[in-house]
1. Just checking, which of 1, 2 has the largest value of percent of Cα pairs over 42 Å apart?
2. Once FRET efficiency 1/(1 + (r/R0)^6) of positions 196 and 276 (r between Cβ atoms, R0 = 35 Å, to 0.05) is calculated for every structure in 1, 2, which label goes with the largest value?
3. Match the computed value 2.1 of distance in nm of label points 7 Å out along Cα→Cβ at positions 116 and 180 to one of the structures 1, 2, and report its label.
4. With helix-only ellipticity at 222 nm (-39500 (n - 2.57) for each DSSP H run of 4 or more, over all residues; to 500) derived from the coordinates and found to be -10000, which of 1, 2 does the value describe?
Structure 1
Amino acid sequence: MMAKIVIIIPTYNERENIEKMIEVLEEQIFPQIKNHKMEILIVDDNSPDGTAEVVREKMKRYSGIELSLGEKKGLGAAYKRGMRYAMEKMKADAVVEFDADFQHDPAYIIDLVKKFDEGYDHVIGSRFAKGGSIPSNWSLYRKFLTKYGGLFSRTVLFFPNINRVRDVSTGLKLTRVKGVLEKINFERVGDGFFYKTQILYQLVNLGVKITEIPIRFKIREKGESKISSQEVLRTFLGVIELRLTDPKMLRFIKFGIVGFVGYLVNASTLFLFANILHFAEWLSWALSTELAIISNFTWNNIWTFKEVEIRGFKNIIKKFFQFNGTSIGALLIQTTAGTLGVKILGPSFRQILLPFIIIFLVIPYNYTMYNVFIWKTWKIPFLSKK
């Protein structure tokens, strides 16, 4: 099936570059892509050097070119405007983010399209995939910033799967529109350079099919770089904010706080039952764990999972018993590990064993059970009703 693929090129004072780029795309690259309709969208921020006039002249010669003019608000703002234009007015099936400055070889567009034909939803031109590279004559600072700044972003956003995407800030990408780009919340995408990471993060969370192709990044032929030191700082802070404001991360933070409260309940009642009331070891662990379970259920329901809060007395009682049912595993884990630990190490290690058992055994188990069976925020295919 022939798709319409729109190459989006943002420009500001790119008069010299854009003329040559349009000719290369139209006469050398597009003729090699025979199974799709290739078009160009120039998104110009009212360049004072006459970039728009050059584009209008090319529009007379080539039919598949459109021009979108707007105010200069940043690279992200230009691409957002271009993506909306390509989707709404040009009815694109896929868009390619591209620059006019020849830092990316236009021939890479052919490789992007090939991966699109293989069924990938988002194809990244990666400087850090095997076979890719950055300019050898870049300054040490620029190399460090690009490589380790990217590593920082990947670690914060995608840990532990930091190699899910190797290049988070590349300027060369192809994205399918249907079911992919059309689902992006552009209200959560900024106007600056950081837009790239914000969109990528949403795409990863959508679970779209992503791949990377290696590219050799070049020095700009003409013009100046679009990223400033202020953008670097905004990107650094933006990565942290993006992760901390992610609904899934916020839920996990709340879960951790509730778990800590549960731990305090557990630890204090364990001390009470074992050291003051002198209950049997297994009974002390079991009772203190059950009280922590009651605390966890209450606070998780009214706070952690508030958006799917269980309401109504009957529903709460029913879900509480189900909660206790799924928590039997945690009860058995904690009681067994705690009793054995005390037997091996002695009673003096009781309060030391408790946090280790909770952190490494109980928390992973509970968080999975809560999301899958109680508040059902994780959809497991073979457990879902057909």
Structure 2
Amino acid sequence: MKHLSIWMLLLALSATLAVSADPLPGFRYEDATKFQIINKGWDNTTEPYTRLPQQYMDSCREEQQWLYNHSSGIAVRFATNSKRIAAQYNLKNNFHMQHMAMTGIKGTDLYYLNEERNVWEHVNTARPQEKNFKADSIQSKLYVENLDGEMHEYMIYLPLYDGINWLQIGVDSTAELTMPRVENPRKMGKIVIYGTSIQQGGCASRVGMVPSAMIQREYNLECVNLSTSGNARMDFYIAEALADIEDAICYVIDPVPNCTKDRCDTATYDFIKILRTLRPEVPIIMVEGIMYPYTRHNSFHAEYLPQKNECFRRGYEQHLAENPKGLYYMTHDGQVGPEMEGTVDGVHLTDYGFRAYADLLEVKIKEALDDTDVDYDLTPSYNIVRKKSLWERFVDFIKGY
């Protein structure tokens, strides 16, 4: 408790300094930890915006620890009647990638809950200032102004490939700023995703476009993103960590791209066995590795990637033979969208690819949760199902006349 008290004191001091440096007049800033932090597996992480508790961090490789300090998938929920909404936050790292927008790596997204339609709508994105890409930089953003002054529900998603030390929400000095008044997402349990750089969010153009965030918004359930770029190697301590999430209601296991063929062959059965032994009541969706577009023209990978998937599927079939209940499988078909157009670099997904991936995964999640004894009422929001191409929908429209 002593180290936690010291950390909270330092957080308060840094937050105070940041407020005094902000140029926007008439704003009141409040620490986001006063509100609802969602899409986390545990409440007892050492810092509020990291993704793994210390007892599991201690087992991780150094690069895993760094990645689990990224805030991918985490969001803050609140309500306010302010006519303006802003935020400022303190980044942990000096990190960038050539193939991913900085708005996805270090940005934040503000969403508004349209209560009439029960749909989350994107409002605006914080574009990181280039001069502040360095570690320990402070980013500021006025998301919106000239609002109607009525009480509304909001959500801010945090960076995908960076971490933050603190986040403050800015509102008009006389406005109310409270915990959310609408239960969205619902407190009915959490979908947990374990995967690779793709599931961590590479290479979403902005942070709200990662599949875990789409699923959370569209199924109105928290979705915990425990994916780690290059490091989803089915480490058994991670299976134990996943099993430790008390309110998990569905696991999505998608590690094949980060695993060798030998690892898929030797670890798949045991990794899933740990989950099924510790949490037999929670359904598991096993996801094949993506067949990257370039594999059609690379003879080695055209053979090797399917071999990895075959080893992974063998582990699934072993478990299926032992006990078919609560076990599901998603193939690679369609994961990168029509005509395999959904990647930025032949591997990592664009928003277009993420939409295709999320559509497929949502169908599997609905199937898994519909088979449980709990009624989760997974009625998709208006924008969830896009199974037909634009041309097919145009033909349907013409036929309607």
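1. Values: 1: 33; 2: 12.
Top value of percent of Cα pairs over 42 Å apart goes to structure 1.
2. On the way: 1: 0.05; 2: 0.95.
Between 1, 2, the highest calculated value is found for 2.
3. On the way: 1: 0.8; 2: 2.1.
The correct label is 2.
4. Details: 1: -15500; 2: -10000.
Considering all the candidates, the number was obtained from 2.
Laboratory data are not the source of any read-out in this text; all were calculated from the coordinates shown. Nothing here was measured: the structure is a model prediction, and the numbers come from that model. Cβ atoms are built from the backbone, for glycine too; each structure is taken alone.
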